[in-house]
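Structures follow.
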Structure P
Amino acid sequence: MKSRIDKYFSNLKDTLDKISKDDIIKFAEIISNTEGKNTIYVLGNGGSTSIASHFVCDFVKDVASASGKRFKVVSLADNFATLTAYANDMNFDLIFSEQLKNFLSKGDVVVAISGSGNSKNVLNAVEYANQNGAITVAMTGFDGGKLIKVAQHSILAPVNNMQIVQDCHMAIIHLLMQIIKEI
């Protein structure tokens, strides 16, 4: 077991070292520029849904409590009734883009979290956001999939291990929260 633990931690550390610091800085700047103005919509499937929810909690509660800065951050993955209604009545591929049609304004930010970068519902949301004046940021893993090409900005955790990708995404969210509190 110890060798498995060492291998996992080593892989995680190596992947974190490969993530572009410039991409993280750009993401922090994008988020910072929304303060008190535009809304940040966060979305993802599966484990990325949990990361999206955690993003909202950290920014709505922790950033505000520590710094007094206020951000409008909404997870499009948290309303189960809405998600399942769109999935059942329309198409699962539309669960995020249809919600954006109700809420998105020019200048808003859409943060799409997808380990593979190939989830059709995530791609549809980013494409809709791009076409309607939003700023799009992808958090991906593996090779970035299609999402890295569709989003205007991206952060890639370049590893072929979904759990390490998700660990990296959580670390980036926590890092962003700390950066935003201090700037």
Structure Q
Amino acid sequence: MSKIGKKNILVPKDSSVKSDNGIVTISGPKGSKTLSINDKIFSMKMNEKNEFNIKPLAKDLDTKTSVMWGTYRSLINNAVLGVSTGHTKILDITGVGFRANLKGEILNLQLGFSHDINFKIPKEVKITVEKQIIITITGVDKELVSKVASDIKTLKPVEPYKGKGIKERGQFVLRKEGKKK
């Protein structure tokens, strides 16, 4: 039995979840998202308390079905949270002369290289820049928001000696001691 799969998904009042023929459509104030789920293995229904439930059809669970049960439940829960409140990642830029600017649909980054780096922003994600050193990434899809944050972080990873680079808010960077005489 999957510990995560057994839990019901609480759907907010302003959001709705509809399932038919293995396609789950989640809609809310921030947008809508569709997921494809194998309906030959799992059954999905909504109860009277506005909770969404996913259960396997088979009486005896094998390991693969149990794993997929928890995975599908997590994907649906992330989609419900995304369409109701949205997902956010905050990146901090540390370093002298390091800064970020928005130029339309392009994020312009000055990260100590001889040239500026232009990062194309996907249409499903919204990026804002505060004080030229704080980048806020918001969107409905948790996977896409995390992917964009990861792509921006790989442009200038944090170095362990001075801590210069792009890091996520709350990320711990193990600092090293420099040379000694």
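Derivation of every value follows stated rules applied to the coordinates shown; laboratory data play no part. Source: prediction; values computed, not measured. Cβ atoms are built from the backbone, for glycine too; each structure is taken alone.
Assuming -7000 is helix-only ellipticity at 222 nm (-39500 (n - 2.57) for each DSSP H run of 4 or more, over all residues; to 500) as calculated from a single structure, say which of P, Q it is. Walk me through the intermediate numbers first.
Details: P: -16000; Q: -7000.
The value was obtained from structure Q.
Figure out for me which of the structures P, Q the number 0.50 belongs to, where FRET efficiency 1/(1 + (r/R0)^6) of positions 62 and 86 (r between Cβ atoms, R0 = 30 Å, to 0.05) was derived from the coordinates.
For FRET efficiency 1/(1 + (r/R0)^6) of positions 62 and 86 (r between Cβ atoms, R0 = 30 Å, to 0.05), the value 0.50 is produced by structure P.
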At a computed 23, 46, 26, 4 (P(r) over Cα pairs in 10 Å bins from 0, in percent, for residues 30-69 alone), which of P, Q: Q
Winner on distance in nm of label points 7 Å out along Cα→Cβ at positions 134 and 150 once structures P, Q are ranked, highest first: Q
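Matching task: 2.5 is the computed value of distance in nm of label points 7 Å out along Cα→Cβ at positions 102 and 158. Pick the structure from P, Q.
Details: P: 4.0; Q: 2.5.
The correct label is Q.
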Highest-scoring label, criterion being Cα Rg over 2.2 N^0.38 Å, among P, Q: Q
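Match the computed value 4.7 of distance in nm of label points 7 Å out along Cα→Cβ at positions 6 and 38 to one of the structures P, Q, and report its label. Working shown, then result.
Details: P: 4.7; Q: 2.3.
Going label by label, the one that fits is P.
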Top of P, Q by relative contact order in percent (Cα under 8 Å, 6 or more apart), largest first: P
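Using distance in nm of label points 7 Å out along Cα→Cβ at positions 46 and 166 for the comparison, can you identify which of P, Q gives the largest number?
Working: P: 0.8; Q: 3.9.
Top value of distance in nm of label points 7 Å out along Cα→Cβ at positions 46 and 166, among P, Q, belongs to structure Q.
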Top of P, Q by Kirkwood radius over Cα pairs in Å, for residues 22-117 alone, largest first: Q
